[in-house]
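Each structure below is given as structure tokens.
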Structure I
């Protein structure tokens with residue numbers, strides 16, 4: 001955040017400029033996806049017409065299967081701080097503490113609640129992963145694309161309460177798969193976009209990018225999936241590219257990369 005906020009200095013300026021250049025996206029959406037470091041391992045449609053403008057801070061739910069995994073595996077959960085518990089209602093505090101203790105009747109009730117709703121509610125005691133705020137969602141005909149954008153941030157956000165083993169990029173991927181399934185879309189993709197000049201010279205940032213593809217990261221981030229399901233979902237992760245490469249390859253003016261918030 002702050003004056004170098006990636007959403008305001010990279011994500012929004014770049015994708016707004018691409019949309020203004022071609023609102024349908026025929027000249028740039030597929031080309032963007034091909035910039036991903038793992039794009040050769042995916043089947044990318046040649047033309048992906050957009051249904052609407054880019055959506056920033058797009059809210060995406062996890063699959064119910066992951067929420068149920070959390071309920072059924074209390075030993076994998078972290079115990080929140082006392083300040084967190086103080087913010088909860090009495091009912092939520094009691095129910096979630098029972099879940100942490102592995103109380104079977106409470107687990108059964110939670111699973112029934114999850115299975116019994118068509119649309120997940122955002123603030124209920126049985127939901128142990130919140131709404132994912134995707135930096136940019138491109139919603140096209142039969143395709144959804146989630147963009148995770150970074151600038152000065154070192155790696156993925158780690159502001160997680162209950163399950164500490166979930167990589168942010170893979171969380172986006174899981175949510176993209178769920179969104180595509182719920183909306184009858186054939187294709188879904190996730191891309192990571194980073195700052196080239198910072199990433200090239202920072203081993204920590206390079207390490208964070210590589211960590212997404214480590215077998216242990218994939219397994220711990222997607223524990224509700226089988227090995228074959230994890231292998232399949234990873235074909236929809238297109239890897240990473242840089243803001244500088246997007247600007248150069250897709251014909252944008254370099255001035256679209258704003259140095260500080262409020263600068264034009």
Structure II
């Protein structure tokens with residue numbers, strides 16, 4: 001579904017990504033990890049088509065990415081909610097904007113409202129929550145709304161950029177389990193950027209680690225299949241996978257796959 005072909009990104013004289021090359025199959029849950037400044041978020045923006053590579057190509061379903069579209073949903077670190085709209089209106093906003101005004105418009109609006117309520121319910125929110133404004137919700141609840149807001153557009157690919165890093169540990173744990181459940185139910189392809197290696201291993205079926213190489217930019221240091229790891233796996237199995245990723249190129253050849 002996704003092909004990153006020899007992608008290099010330069011910001012002026014500074015190289016961020018150097019010859020990144022990999023593919024993602026439909027339905028995979030891929031975590032991107034790496035130290036601060038290694039280009040994780042840049043890679044996500046390339047997939048979203050908010051940025052273009054300096055060289056190379058980014059393809060979705062064989063088509064080069066040129067602008068953001070409905071193929072890719074996006075959940076940022078900070079909740080992208082309209083403060084002056086209710087929770088329900090926030091979730092309805094995308095489908096309403098893409099609906100044509102004309103015959104059947106109000107029937108379509110009612111259908112979108114019902115669908116939005118279902119997505120909110122699916123993410124653990126209630127009908128009473130739907131009438132609230134973002135400032136009346138906790139951080140975890142706001143992030144649930146942001147996820148519903150993205151999923152209602154039925155994207156083939158969901159991009160998540162440090163989506164849980166601002167949450168307290170208990171809320172973060174709940175959100176991790178929520179997104180894994182939603183992924184299993186929907187089959188959506190997810191690309192998830194995180195600094196937290198344990199989170200990456202427990203959520204994803206595959207972990208890609210980026211590593212900086214001085215002035216030459218970042219490249220892929222580790223590409224590991226971890227589809228057998230889950231939150232409740234034995235500690236030694238989880239610790240071994242984390243160790244493989246965090247020690248990266250010093251222990252595993254480039255593009256090693258377990």
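Bear in mind these aren't lab numbers, they're just calculated from the coordinates by the rules spelled out. In this text, all values refer to a predicted model and were calculated from it rather than measured experimentally. Cβ atoms are built from the backbone, for glycine too; each structure is taken alone.
Overview of results
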| quantity | calculated |
| --- | --- |
| Highest-scoring label, criterion being mean count of other Cβ atoms within 10 Å over residues 118-125, among I, II | II |
| Structures I, II, by mean count of other Cβ atoms within 10 Å over residues 166-173: label with the highest value | I |
| Among I, II, structure where relative contact order in percent (Cα under 8 Å, 6 or more apart) as derived comes to 25 | II |
| Read-out FRET efficiency 1/(1 + (r/R0)^6) of positions 62 and 206 (r between Cβ atoms, R0 = 25 Å, to 0.05), computed value 0.75, structure in I, II | II |
| Winner on FRET efficiency 1/(1 + (r/R0)^6) of positions 86 and 134 (r between Cβ atoms, R0 = 30 Å, to 0.05) once structures I, II are ranked, highest first | II |
